[in-house]
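The next part holds the structures, each set out as structure tokens.
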Structure I
Amino acid sequence: MSTFLIAIASFVGFIVAYNTYGRWLAKKVFQLDRDALVPSKELQDNVDYCPSRKSLVFGHHFTSIAGTGPIVGPAIAVFWGWLPALLWVVFGSIFIGAVHDFGALVVSLRNRGQTVGEIAGRMISPRAKILFLFILFFALTIVLAIFGLVIASIFQIYPESVLPVWISLPIAITVGLVIRKRPTALLPLSIVSLALIYVSIYIGAYYLPIQLTVENPVATWTIILLIYCAVASVLPVWLLLQPRDYVNSHQLFLAIALLIGGLLIASLSGKADLFGSTPAVVESESLPVGTPPIWPFLFITIACGAISGFHCLVSSGTSSKQISCETDAQPIGYGSMLLEGGLAVIVILACCAGVGMGKFNKQSVAGADGKTVASFVPVTGADGQPKTGRDAWRATYQLAGQDGKPKTWADFKLGPKVGAFVDGGANFLSSIGIPLKLGIGMIAVLVASFAATTLDSATRLQRYVIQEIGTTVRIPPLKNMYIATILAVVCGGAIAMIPAKPGAAAGTGGLILWPLFGATNQLLAGLAFMVTAFYLWRRNKPIWFAVIPMVLMIIFPFWALSWQLFNGTSGWIWSFSTNKLLAVIGLLTLVLQVWMVVEAILIWPKARGILEEALPPLPKSDKLAASGGRSC
């Protein structure tokens, strides 16, 4: 029962925080104004700037930020024990992550929907804008690589997830086309769409799993996914992005409800025992060789579940261009992050108590009709008994491999870590009568669907960044949306193909890339806090709530990147011949970070109470709000 109580206490904490701290930020600090002119109406073009109802924007924003980040990060971080991960998720979400997302959203809303990179040029200095844009470029390139690899790994490990993920795309486009003419049909259509997706999950699990029979399926799926993203990211937001994200948000709400129900039943029956299945804190001597230290790596490994710099790009890159009323910023900016924290809590419990309910192997056997079907059999120990509790958890996370030899950090791949949540979540669902096979399909589709929403949103955001770079440094071809999109997916694909070690297959280095993603991502969060702090500082507003997390999110990623670059003989600098790309990106990121912090320190004393340069007036042709543009 204690496992369920931990989940409930966490959710209650999020609700209280929204109605106290979040409300104080909205009313006293940012002073949201229901009558303020918002970018979606001022610059409406119905492609990127598209005034939309709150529920649609919430669905887009939440599913874009809650991709695989709050799943993969916690699934790796419980390696150090469940307690540090849980504390960082709960308190990080409330006091750091939600504040970061909310601040970036409000500042963008009041600057014509500009991204934080553009805004930095006016809040800090023009040079800071260029530095920020290149940091954004590096961070988004790694996001595209990581999330592409995660989905590809899920497709390979769980072929039953392929059909539902791809079939959801034409369903979403149909919803987008229908609600364009009949907006009131949105909720009924979403419910019907969700039912169709669950039917496809059943078909994929029992009748039509799809598996590529090529030499390197993970690399092949990654390329296919990036090609899809290139197309999806240039479509109008109302056609695919908004309806798909809205339907996916309902998919997550239902999944969380089912997981909590399963957790309750499993806790009451004593099967889901967090304290009996996982150490609260894993002692350092029990960790495999080469494991990074918990300080600072816990705080960059769990990014999206507590705070993520990528979220400032969603807030200022897409969501600020769709919000139709400024007061919607609190539920969309602050509320979405708290809900993502709730998802991360469920992931932690699934990867610990859920996995502890029993570890399973997937086997292919011949059915009565001679066809190959999948079945799940318990992993047994030396005594022939099924592994449960700590034995089951250790089979996924701990020291010895099948040959009995100690594992090293490099032995832990990205796919199995995601698989820990899929298997643990399916164990929870089995407690309420959902067959294990179907439950695994449901959770695998959930992870892949959310990663896909983040992947094509990140591609759209990277396109904006490359176009801004082209404008800033005066390279006209980069301002073209199609050239910028192609460059975005090519760079992401190149990073995704990094092998785990010399001679390994392309696309096997996902876990090696994750700390690099975490460090650049959290650095971006610190710099986004800096932009918000400058915005408030120039207006004589309170800044302490932004400055404290800003300092933390500048120190932790700097510390982590320095460790990875210069640690012993394994640092990327000392092993440059095998880690060229990681070393170059890591070192460049450190230099850009230090440079931008110096820029900010030089400007800070001169900025208090001095408003930044105003945005130039819009040409008459751009003032579309007065023309009665059609609402999305």
Structure II
Amino acid sequence: MSEQYTVKLPDVEFWKSLVPCQIGCPIHTDAGRYVQLIAEQKYKEAYLTARSPNPFASVCGRVCAAPCEDWCRRGKIDAPVSIRALKRYVTEKYGVESIEPDTQDVLFEGASDPGNKWLWHLPVQNESRKNIVKNKKVAVVGSGPAGLSCAHDLALMGYQVTVFEATNVAGGMLRHGIPEYRLSRSLIDKEIDKIKSLGVEIKCNTPLTESFGIAELKKQGYEAVFLSVGTQKGRDLNIEGSNLDGVVKAIDYLININNGYRVNLGKKVLVIGGGFVAFDAARTALRGGPEEQGNIHEAVDAARTARRAGAEEVHIASLESFEEMPVLRTAQGYEEFEEAKREGVVFHPQRGPRRFVGENGRLKAVEFIGVKRTYDENGRFNPVYDEQFTERFEADSVILAIGQQADLSFIKPSDGIELTPARFVKVNPETLTTTAPGVFAGGDVAFGPRNIIDAIANGKKAALSIDEFLRQQKPRTYYNLFIEKIPTRRYTRPENFEQYPREAPPTIDIGRRTGISEVEVGYGEEQAIRQAERCLSCHIQTIYDAEKCILCNRCVDVCPEYCLKLVPLAQLDIDESTKARLLEQYNVDPFQPATAMLKDDETCIRCGLCAVRCPTDAMTMEVFYYEQREAV
């Protein structure tokens, strides 16, 4: 019996799916496009592509968890393109931190007309729309990345936006939770200043309370409210000794350190957790300066922070094995893990704390049991412990990086806002509407601790939903498609680009990593171009024209990845109606044998050799990219 091939006939959704990094980004940044523009040394265009959908592009260039890299097709060959670090490269040239602010002016010249080229993700303005929105007031509660992203987009749409912040400074967990050695405070200030320049008012030291809550905001004329208060309370570990002096929550520790308070941890520090926050807390202690699983960033931050605060020894104990540890599931996380090891952080996987041992009210040691596995066969958090393994670990302090929760004491029954069993605000995930009309929620307060880019995406989604609510009109989503044939003689790729290795951004020497010194330096131009050239250019497709093909098989023979194949039509696993449409399209006699060209887009590296080799121009290289727009 002849082999049957399962195939998919391409349509617009198929072509979109071939740019996985854009799909993987929660705000659909066209990462591959700005990477390709860097390779072409078109830096301003690269910056504008990165910044258009992202009000925190400069921040994300430094601390984004980069889900786009998890989706990057290059990662299936060796290692993903270093998209996050390349974003930093172009923001340093043209972002808020640059000395060339003209690009920012280009970006915002259409603030009154968000339909302009570089603000394509916002609803197109018209006079009728401007008149509707110009006097409408929106309250945003919380000035973290979700809240400020919502305020940014609403301001560009023409709304009057006020942000209410509980602390004395804006930024949320960008400022209070991320150590300065990863993200400078001056950069956060500049990002926020740009948002304020759009007319956004930020009121600090103005928390929502039982006496000043959602009802009071509505009385002040705010027609919509977006709750983005974050999760700034650490979770407790309910075991014996958890109330001892020396047992601290990672989020409390990081907030204190990041606000200039010194925390004495002693000489030997143990961080319990397996994510980025634990790493950061541990690394800071040696310097001088979701749900029960916890935020995947928490353990990393805690460990690396503790490493900088004067501790002589810093250890991380996690339930997960190295194979299960969230940090190590991505290329960027592995690089973070290696940096922590270089700084002297010691790891102890597959250990579960049984109790904390104290002496005179102060922590002295932690007793552990073994962990056989952390997740069940369905990927759910469900640890299985090994009672045969026990261990006593002496420590001066323990930092608990096991997750965070929200403080929602300001919500009253009369507000009509329903909470989930895990004490988050219940929302419709598609619209971020709560059970109270006109009240929306997003970010960590709705979904638990997640990545910065997820919070930004929530803020942007909330802005669109609030706009729809206030105008009582649903915007229409459509796509601008751009398709261009590349002349074969112009299509080239760097020699041996498929062999270029991924290179982590440069970092400062271990001996200079003191206090708030930023560890990562960022790419120089030559390194950035070389790393950008690793991109497989998923926007560029091989397009096959069956009318011109003479079945010479030259394209199949020359393909270095063996991703092309000519097979009899009878071997395609397709339904009869599709087969009939194909025969009609190409005017083929159904009783005569026909041949089909198959292509495996997963393995194609867009080298263009098939187009060069084709004698009839039946195989061509064409650029395809799209922009999502909203219109009323």
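Each value in this text was obtained by applying a stated rule to the coordinates, not by laboratory testing. Model, not experiment: these values are computed from the prediction. Cβ atoms are built from the backbone, for glycine too; each structure is taken alone.
In terms of distance in nm of label points 7 Å out along Cα→Cβ at positions 485 and 573, the structure with the greatest value among I, II is I. Where does the value 3.0 come from, among I, II, when distance in nm of label points 7 Å out along Cα→Cβ at positions 61 and 605 is the thing being computed? Value 3.0 for distance in nm of label points 7 Å out along Cα→Cβ at positions 61 and 605 corresponds to II out of I, II. Each of I, II could give FRET efficiency 1/(1 + (r/R0)^6) of positions 197 and 349 (r between Cβ atoms, R0 = 35 Å, to 0.05), but the derived value 0.15 comes from II.
Supply the structure label, taken from I, II, corresponding to helix-only ellipticity at 222 nm (-39500 (n - 2.57) for each DSSP H run of 4 or more, over all residues; to 500) with the calculated value -20000. Among I, II, the structure yielding -20000 for helix-only ellipticity at 222 nm (-39500 (n - 2.57) for each DSSP H run of 4 or more, over all residues; to 500) is I.
Which one of I, II has mean projected area of the Cα convex hull in nm², as calculated from the coordinates, equal to 27.6? Please report the intermediate quantities before stating the final value.
Numbers: I: 27.6; II: 32.8.
Structure I accounts for this read-out.
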